[in-house]
Structure I
Amino acid sequence: MFPTGQVALIDRQDLLLFASHAFYPAKAKYTHYLIASVEVDGAKRTQKFHRMLLKPPKHLQVDHINCNGLDNRRSNLRVVTAVVNINNRQNLKPRGGSLYFGVAKHPTATKEHKWACRITYEKKTKRLGIYDSEVEAAIAWNNYVIVNNLPKRLNVINE
C-alpha cells in the first residue's frame, strides 16, 4: 500500500524487480500505473512496471485485462496490439441507462421496458437481441463475449 492509500498487486516472483526501483503510482488518462525513474544509457527515464516485467517489443502494448493499471499480476497482463488494448478500454462505464455493458433501453420500448443488447468489436456492431429484462440482456452479452473469446469485460450480474 502506498501513502496515497492505493494498492498495487504483483506476483511474489516479481517482488525483486519491484524492490529494485522506487516504484510509485502515477495517474494516466484512464487509470494509474506503477512507474519508476530508471537510468537507461546514462539518462533518467520513466519506466512502467508492466513493461519492465513483460518486455514487449516497442510496437506492442501491455494490456491490463481488468483495466486496473495497478494490478500487475502476470495473470492480468498480456502483450497485445494497440487495437486490442483500445477495445478492452472502451466501455469502462456502461451507457444507455443500464447497469451493464452492452445493454440499453430499447428505443421503442413499451411499458414492459424491453432491453436491447449489442456489442462492438473491431468497428463492427452486432445486435444480440431484445430482452424482457436488463439482466437477461447482460447475460446475453457475457455469453457472446465468452463463446467468441472476445477481449471485452464481462458484466457482474447482481440480481
Structure II
Amino acid sequence: MAIWKRGRETQKLTPSQVEAVKFNETFYDVGLRARRPYEKQWYINMAFVLDRQWLVWDDTRRRLELPSAPSWRVHTTTNRIKPNVLHILAKLTKNKPIYQTIPATTEDADQNRAKISLKVHQYLHRINQMDILNQRLVLWEIVYGTAGMV
C-alpha cells in the first residue's frame, strides 16, 4: 500500500487508487500546460475591459503587475474597448432561447409528455437564472475568445 497526497505521504491507498491519483495528476498537469500559452492574453484582455490598461505582464510570476512610476504621474485612461464589448454582448444576448419539444409519436400520451417536458425546460431556465449565466458565458467568450459551460 502506498500513501499519497500530491507528492507527500499522508493517506494509505490501494495500488488501483494510487494509479487513479497519478492519472488525475498527470491529466491536471497536461491541462495546465495546455492553457499556459493563452493565459497572458486572457489576463491582458480582461485587464483592458476592466480599465486597467497600465498593467504589464511579469513572465517570472506569470501575472499582471502595475509598474512602478513616479508619484506625480497620472494614469489617465479612456476605455474604448468596454463599450464595444458591452455592445456586442447586448446584441448576442438580446433574444432568449426558444425551447422546442417534439413528441415521439402522434399519440396523446406522447404529446402530453412533450408539453410537460417543455414546461420543465422553461421552469429550469427560470429558476436556474439561465439568462444571467448565458450572459456571463457570452461575455467570457467575447473577452477570452473561448468559453464553456459545465
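Values quoted throughout were computed directly from the atomic coordinates according to the rules given, and no laboratory measurement underlies them. Please read all numbers here as calculations on a predicted model, not as lab measurements. Cβ atoms are built from the backbone, for glycine too; each structure is taken alone.
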Working back from 1.6 (distance in nm of label points 7 Å out along Cα→Cβ at positions 32 and 48, computed), options I, II, answer is structure I
helix-only ellipticity at 222 nm (-39500 (n - 2.57) for each DSSP H run of 4 or more, over all residues; to 500), calculated, reads -5500; among I, II the input was structure I
Work out the source of 1.28 here, i.e. which of I, II gives that when Cα Rg over 2.2 N^0.38 Å is computed. I
Mean count of other Cβ atoms within 10 Å over residues 72-79 derived as 8.5 - corresponding label from I, II: II
